[in-house]
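Laboratory data are not the source of any read-out in this text; all were calculated from the coordinates shown. A quick note: this is a predicted structure, and the numbers were derived from the prediction, not measured. Cβ atoms are built from the backbone, for glycine too; each structure is taken alone.
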Structure P
């Protein structure tokens, strides 16, 4: 199974529910105002967001639908084109390429989004592209988090810097970058503790981790990646808003798109923040992280070729 087939298959639960729901609305050849309202409402319910739903409604209303073709198929094509136009500029293929000098990446997000698992998957792609990778176990609040990251380092065969539970997270990050500089590593992935964006003391600790990296490299962290859980719905918007206030986000990864999640939330985030989308998580296996491509996402989202 190729990458696109796997992506489409993994995303099928949420995408099929979306496309079948839309098909049930569009049962007439002509699209009247009532149908347009229903389409817009359905898109909002699917977490696409008010702004994107309104724009799509307007595009549908301005488009001449061929009466000789299936109306829902025509609307799917409109949706596909809208998604590609919105998200194509947000692709970030450079993220995974081999770096010429050390690249320190801060991985953030709330509890349960799959940060540590995502770091393991990123590491495998990095290594496959010829990068020498170091992991920093800066989630020192939970012993299980350190152990999980260590397991991933063994699974994908990359280095790790760690300390005991309760250690200063920033010191672990500093030690990892220092070691990476001395040993000519290309990538350092810093795992941070899952924290709610409304916990001020924890967010200050997160900021401290970022600041300490600058003591070694004034441009660090070179990337700040926020991991989001598709099943969180509109809470995702709040998470992006709050994390971006602390340290500007340079890229997003959305996980758990293999379940019954409404993938529409990624459209809402793309429309509002226009942040680069690095990859999508489709499962727990080490190969279940797909580099984001707008066209493939659009086709999988509405399940058409």
Structure Q
């Protein structure tokens, strides 16, 4: 037991939880405004790819992070237009964004690098002590998200739009603008989470490298009851399960079972707790200006 749960294991938990924390915060902003954020996976994958491309051509990983944030924000804007302006089914739109990101990144790896499914090694983010700066940034983003959502007038507007959009509109709040802003913010955060995967944890882009983490982040958001502090705790639990999966490798347990540990854990948590969580009342409901 002592050889498993040591300082190195704790550090691995924090690294694994970081993209889940950041992406879950993005999910909270979008869903608190009433827009289902099933496209987290695609936005993370897009951000991870953009970070590698820019870091490869500039040798500057910080520009790669910026590219990840902006590119994923652009993908989020496409999703926002479909879901908010044209009032498309938000679940279908989210799945479409995920499929688009998966196919497009594979195609663009071939275009930019001439390889199939994997980029060359690029300049990665430097470590500050045991972690990259993004790991230290994650808890700060949790605090900032909490303050914005629960201590500012704009946060009150976001929550009002997600609960009672018609009532919010009657007092002069632009439901459409709030939802656009929140979905784009969710994209920026998902892009940052993707950059952590590709040039923070690794130094390459690999096909489908998010490996379902966008959906795990969505689960963390739900388990955390659409609250930044709750999502933080849930993401740490999921990070723990991923770190455990990595630690158990090579221990005589079938690799297929070990690789499934984070997803089994996610399913157990969702089965046990989702029924107790109450989503924003207007989540997934299109809004029409009367």
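Of the structures labelled P, Q, one was used to calculate mean count of other Cβ atoms within 10 Å over residues 73-80, giving 22.4. Name it.
Structure of origin is Q.
As an exercise: helix-only ellipticity at 222 nm (-39500 (n - 2.57) for each DSSP H run of 4 or more, over all residues; to 500), calculated from one structure in P, Q, equals -15500. Which structure is it?
Traced to structure P.
From which structure (P, Q) was FRET efficiency 1/(1 + (r/R0)^6) of positions 217 and 233 (r between Cβ atoms, R0 = 30 Å, to 0.05) calculated, if the value obtained is 1.00?
Q
Consider the structures P, Q: one of them gives 2.3 for distance in nm of label points 7 Å out along Cα→Cβ at positions 89 and 129 as calculated from the coordinates. Say which.
Label of the originating structure: P.
1.8 is what came out when distance in nm of label points 7 Å out along Cα→Cβ at positions 145 and 177 was calculated for one structure; which of P, Q is it?
So the calculation was done on P.
Which of the displayed structures (P, Q) returns the greatest value of mean count of other Cβ atoms within 10 Å over residues 57-64 on calculation?
Values: P: 13.6; Q: 16.9.
Answer by largest value of mean count of other Cβ atoms within 10 Å over residues 57-64: Q.
Who wins on relative contact order in percent (Cα under 8 Å, 6 or more apart) among P, Q, i.e. which is largest?
Largest one: structure Q.
Using Rg and Dmax of the Cα atoms in Å as the calculated read-out, with 20.7, 67 as its value, let me know the right label among P, Q. Spell out each step's value before the answer.
Values: P: 20.7, 67; Q: 18.7, 63.
Source structure: P.
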